[in-house]
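> So, here's a batch of structures to check.
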Structure P
Amino acid sequence: MDLNDLTPQQSALYEKFQPERVAKTLAYTGLLQLTHDVLKALVLDGVKLYYGFENGEWTVEGGESRYTREVLSLAEPRKVFEACTNWLVAQGAITDEQATALDDLKDERNAVVHELASYVMVPSREPDYYAINKALTAFFALDRYWRAWALENGRVGGIPEGGSIDADGVESGEGILIIIALQAFNVTFPPRERER
């Protein structure tokens with residue numbers, strides 16, 4: 001096949017179906033899903049833990065009613081993620097812009113995961129490779145906020161008696177996981193390669 005004889009549409013399809021391009025889209029989808037899952041846990045599970053929800057049950061008396069009153073009331077019914085991000089903004093854990101980036105990441109994840117075939121096959125469909133980058137500032141702010149909360153509430157073990165540590169002296173498992181995943185993606189698909 002002579003590539004010079006291809007129509008523009010055929011050429012675009014040929015480029016879209018190159019194994020490296022397909023692999024990049026699939027790898028990014030995995031990274032997007034992982035980042036979404038970690039952020040979702042930091043937002044939803046973190047806020048519930050704050051109010052005393054652990055291991056599938058409310059462990060603090062009045063925690064569930066306080067959670068309903070102080071968190072769920074911050075958004076329309078059934079919009080728990082939005083309510084929790086609104087609560088986190090009110091606590092100073094994240095900014096309004098960071099909350100928007102989290103919502104945008106959720107939308108990007110839903111589009112790519114639920115319409116993955118079109119992102120692989122349709123030349124005009126490309127994932128927003130910067131959606132994760134936009135949400136990373138929110139991730140690191142949330143990660144630090146919950147590390148500080150865990151330290152203040154005696155939820156971090158291994159600190160020597162009489163010793164002290166601050167939130168910047170502790171790494172979370174979530175933080176390490178995201179950094180490793182981002183590094184792996186960037187090594188495999190350097191940023192200049194993603195511009196194509």
Structure Q
Amino acid sequence: MRPPSHTDLDIIAAGKKLQSEGKKLTGYSLSQALGGGKQARLAEVWSNYVNNNSGESQEKPETQNPLDIDDDFFALEYLISSASIELTSTVESLFRKLAEDLRREAEKRVERLVDLGTRDLEEEKGALQAKLEMALREIERWKAHSEQWLKDMSERNREIDELTSQLTSVRNKLYELEKAQNEGQTN
């Protein structure tokens with residue numbers, strides 16, 4: 001059992017204060033004045049004080065909560081305030097949990113989208129690499145053809161040069177023959 005929060009002197013001082021204010025002394029009113037405490041114990045301490053000091057006119061507190069409008073109002077206000085605080089705390093807790101759940105779900109979605117995007121990029125990269133390799137093979141094929149074509153052109157140019165040289169030689173001989181024939185006819 002835990003020790004009491006309020007000393008007997010605290011309880012007696014609160015009771016005297018309530019008595020001077022003209023308020024009804026109950027375990028509840030003492031609890032309200034002290035800001036908490038077990039009503040039965042508070043009423044018992046006050047009763048003991050009153051019994052020990054019977055020469056003074058003291059009210060004996062009621063242990064049950066009478067229908068005192070002020071006490072009922074404060075009790076209702078206290079209950080509403082407590083319920084409001086508890087409700088606020090519960091709602092805040094639920095909102096924190098909901099926010100955390102939403103954050104986790106958003107992270108999962110982003111992760112899935114990144115995975116899908118990465119997969120799509122990998123597929124696109126593979127397709128582009130395949131196209132690049134095909135283009136490089138085509139370039140090599142054309143390069144090989146162009147090298148062969150250049151060799152063929154070089155060979156044709158050499159042949160043309162030979163033929164041009166032979167044709168020039170034949171023309172020169174033909175010219176010399178015609179010249180010789182023309183000189184032979186004139187002689």
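Readers should treat all values here as calculations from the given coordinates under stated rules, not as data from a laboratory. Every value quoted in this text rests on a predicted model; they were computed, and no experiment measured them. Cβ atoms are built from the backbone, for glycine too; each structure is taken alone.
> Between P, Q, which one scores greatest on distance in nm of label points 7 Å out along Cα→Cβ at positions 105 and 129?
Structure Q comes out on top.
> Same structure again: Distance in nm of label points 7 Å out along Cα→Cβ at positions 17 and 121 was computed and gave 1.1; which structure, P, Q, did it come from?
Considering all the candidates, the number was obtained from P.
> I would also like to ask the following. Using the calculated result 1.14 for Cα Rg over 2.2 N^0.38 Å, for residues 41-112 alone, pick out the matching structure from P, Q.
P
> Here's something else I'd like to know. Given that helix-only ellipticity at 222 nm (-39500 (n - 2.57) for each DSSP H run of 4 or more, over all residues; to 500), derived from a single structure, equals -30000, which label among P, Q identifies that structure?
It must be structure Q, since only it matches.
> In addition: When you work out distance in nm of label points 7 Å out along Cα→Cβ at positions 81 and 137 for each of the structures P, Q, which one comes out largest?
Result for distance in nm of label points 7 Å out along Cα→Cβ at positions 81 and 137 over P, Q: largest is Q.
> On to the next question. For Cα Rg over 2.2 N^0.38 Å, the calculated result is 3.64, so let me know which of P, Q that is.
Computed on structure Q.
> Quick check: 24 is what I get for relative contact order in percent (Cα under 8 Å, 6 or more apart), calculated from one of P, Q. Which structure matches?
Computed on structure P.
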